[in-house]
1. Looking at structures I, II, which one was helix-only ellipticity at 222 nm (-39500 (n - 2.57) for each DSSP H run of 4 or more, over all residues; to 500) calculated from, given that it came out as -20500?
2. Can you say which of I, II returns 38.3 when mean projected area of the Cα convex hull in nm² is computed?
3. Of structures I, II, which gives 0.70 when FRET efficiency 1/(1 + (r/R0)^6) of positions 99 and 195 (r between Cβ atoms, R0 = 35 Å, to 0.05) is computed from the coordinates?
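Readers should treat all values here as calculations from the given coordinates under stated rules, not as data from a laboratory. Model, not experiment: these values are computed from the prediction. Cβ atoms are built from the backbone, for glycine too; each structure is taken alone.
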Structure I
Amino acid sequence: MTTTTEQPRDQFRMSMLLNDTRYRSMTLQFIALMLLFAAIAYLLSNLFANLEANGLDISWAFLGEPAGYDINQRPIEYDSRSTHWRASVVGVLNTLIVAFLACVTATILGVIAGVLRLSKNWLVAKLMAVYVEMFRNVPVLIWILIIFSIMIAVAPAPRAYRGDTPEWTMFLDIIAFTNRGIYVPSPYFTSGFFESAAANWALVLAVLVGAFFGTRALGTWATAQQEATGDRPTTWYYSLAIWFVPLILLLTMMGMTWDIPALKGFNFQGGLQIRGSLIALWFALAIYTGAFIAENVRAGIQAISKGQTEAASALGLRPGRVMSLVVLPQALRVIIPPLISQYLNITKNSSLAIAVGYMDITGTLGGITLNQTGRAIEAILLLMAFYLVISLSISAIMNVYNNAVKLKER
């Protein structure tokens with residue numbers, strides 16, 4: 001009869017933190033983390049010591065003081081008596097507006113240019129190559145200034161619309177193009193549910209968000225029916241009803257009407273003014289970043305095996321349908337990751353808006369507010385926090401979409 005005895009386990013010793021490979025990596029990482037914390041603590045203590053030596057402190061009270069300056073592009077109500085905090089909010093909204101418009105436009109331009117770069121038509125392919133190489137190799141600031149200068153030089157002054165025989169007439173009698181910007185009709189509510197216009201528009205946005213999730217749920221139900229029966233029910237008219245019926249009813253109940261711009265005195269009054277600075281910044285960022293997106297799209301398309309295109313053509317699909325139904329959906333796995341970086345670049349490059357007088361967050365909080373209050377540390381910290389939050393938000397949203405389109409492995 002034999003007996004087996006277990007090998008005694010090694011007792012833990014402090015020397016194992018460096019000598020044992022099971023603990024060494026964790027020990028080194030912990031030491032590095034402690035050194036990082038110590039460096040940050042030293043920098044912060046040095047900062048507070050220097051502030052105290054100069055009779056300064058970190059205070060956020062300046063955000064509640066009157067701003068004392070005007071902002072030309074105001075998506076919400078604002079005047080010079082408003083606080084620095086409200087001025088900063090206006091700057092944030094202006095930044096988000098131009099970033100959103102530029103992202104959408106750059107994506108459209110980039111996809112079109114990227115697809116046409118692979119066209120079999122020699123002239124079209126070369127024209128797209130010239131667009132890509134010309135715009136992505138010239139700094140975006142130069143394009144902003146060029147487009148803004150062209151708008152000022154080419155577009156007519158408001159006085160060109162005056163007189164018995166005006167040099168220019170309004171487009172459809174509701175839109176005016178001038179060197180000060182574009183004047184378009186502005187919607188407003190005559191009997192909204194709330195006194196604040198922002199609250200009424202928030203209600204409209206909530207209805208649109210509900211319609212989006214409603215159509216998604218309808219699509220999920222249709223997919224389940226297709227998997228169960230083999231036939232996909234027709235749902236397009238239900239989708240239209242979900243989108244438009246609640247929206248039309250809500251707008252009717254709130255009495256939505258339009259404020260038409262009209263020439264009064266030396267300028268147009270009423271309506272919504274889209275300033276030339278916003279247009280110049282929007283299109284410069286769009287065409288500049290669109291050139292980079294075009295290269296991403298071209299690389300994504302070329303990453304797809306030619307066998308996919310040949311198989312789709314063998315089934316009788318036309319080239320346009322092959323591209324939209326077979327190639328592009330697969331190319332998204334390659335296109336989306338660098339596309340995230342381009343969206344982040346658009347958001348950060350929007351800080352060049354001050355070059356054409358567009359008051360974004362850099363121009364308000366990081367410009368006039370900083371100079372008036374002298375609160376450089378606080379203003380810069382808030383600027384850093386804003387760009388960090390918006391960049392991380394864009395990355396998170398796009399990563400969710402990237403996970404939805406990436407190849408699912410078993």
Structure II
Amino acid sequence: MSSERHATLRQVVHEVVDQTPVFDIHTHLFDPSFGSLVLWGIDELLTYHYLIAEAFRCNREPAEHFWRLDKSAQAEWIWRQLFLERSPISESCRGVLTTLQLLGLDVRQRDLPALRQHFLKWTPETYTDRILEISRVRKVCMTNLPFDDEERPVWERGFQRHPSFVSALRLDPLLLDWEKTAGQLHHWGYEVRADLSGQTFGEVRRFLSDWTQKMDSQYCMVSLPPEWRFSDNTVTNRLIEEAVLPFGRDHGQAFAMMIGVRRGVNPQLRMAGDSLAPTDVPSVEALCAAFPENRFICTMLARENQHALCVASRKFRNLHIFGCWWFLNNPSLIEEITRMRIELLGIGVTPQHSDCRVLDQLAYKWHHSRPILAEVLEEKYADLSDTGWHVTRSEVERDVHALLGGAFESFIKH
């Protein structure tokens with residue numbers, strides 16, 4: 001391919017990837033109507049669990065001292081540890097600085113109180129719109145939990161939804177802590193039993209139907225531990241097979257599985273103390289084979305699982321894989337995994353999601369991920385051009401739309 005054609009191709013690909021609006025298919029964000037549950041601003045960025053874990057590595061101070069501080073003091077402690085006493089070179093620290101830069105703030109003075117002043121002019125509503133604008137995100141999928149005592153009342157009283165926010169129904173307590181959850185469901189009027197007898201499965205399906213309708217959810221989801229195996233005779237698997245999947249077939253709801261978190265390996269760090277382990281890809285394959293009329297969405301946390309998961313997605317058209325999740329959300333790994341997925345799956349994949357808990361993180365996570373996707377696509381389109389097959393700008397736009405959420409939308413609707 002001539003250098004002139006390559007330069008044109010590069011410009012087109014990077015422009016299209018940069019400007020195409022994203023459907024962020026998995027976040028922990030909240031519609032601004034959720035009030036105090038909406039996390040945003042510099043102190044929330046600095047006290048995010050990524051940075052807490054990193055800061056504790058730099059200091060021998062007892063953990064309980066940190067947890068006794070209010071959020072403002074915690075943010076100041078992390079700012080000092082990670083930004084003033086050493087260069088903020090990690091991806092998590094870089095993300096904070098990228099966000100501030102995209103907001104038009106000057107970090108050269110390294111003045112946290114001055115940076116805080118900027119956020120005083122915003123409300124959750126106006127700030128949400130600003131972050132969506134600079135992130136070029138058209139739709140945000142929340143992760144919604146009806147078992148949460150703070151979140152549930154918002155759904156029950158109703159609210160005016162932000163047009164960019166959609167929902168996913170999270171089922172972790174239902175599937176992973178059934179004994180406790182059965183009591184809650186019974187209290188809410190569902191005739192379930194802890195031993196799964198009687199009308200239990202039908203009543204769980206009724207619960208799923210009620211909350212899917214209330215939330216207008218896009219899909220149901222669960223975060224499974226690395227030890228999960230489809231072949232095990234467990235309460236979790238019985239509920240999946242007898243309640244979640246029949247409900248999904250009847251109501252057109254895909255079932256998402258995020259697999260590989262080891263919870264609380266360091267309890268002193270609280271939410272920051274989670275880790276990972278490789279999991280069992282054949283269990284996902286067996287699930288897809290046993291229930292071909294269900295649609296499954298999957299991401300795994302361990303790098304070691306990524307190749308096998310790609311191959312599984314090649315073999316099962318009812319499996320859609322997505323995202324570079326949590327500990328994989330680093331540029332070197334995003335590039336490796338994105339290239340592998342596109343080489344194996346073409347356009348039938350969702351390379352990235354943000355997994356944000358803090359609204360501001362939308363800005364940096366997509367700002368950091370878009371150039372990586374563009375570089376991989378440019379390389380692949382150049383390979384095509386070398387064969388004599390030249391893609392047009394409209395074809396690039398079609399492909400990028402698919403990769404940034406369009407393929408996922410098609411998958412969950414059909």
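1. On the way: I: -20500; II: -14500.
Here the read-out was taken from I.
2. Numbers: I: 38.3; II: 21.6.
Structure I accounts for this read-out.
3. On the way: I: 0.70; II: 0.10.
Derived from I, not from the others.
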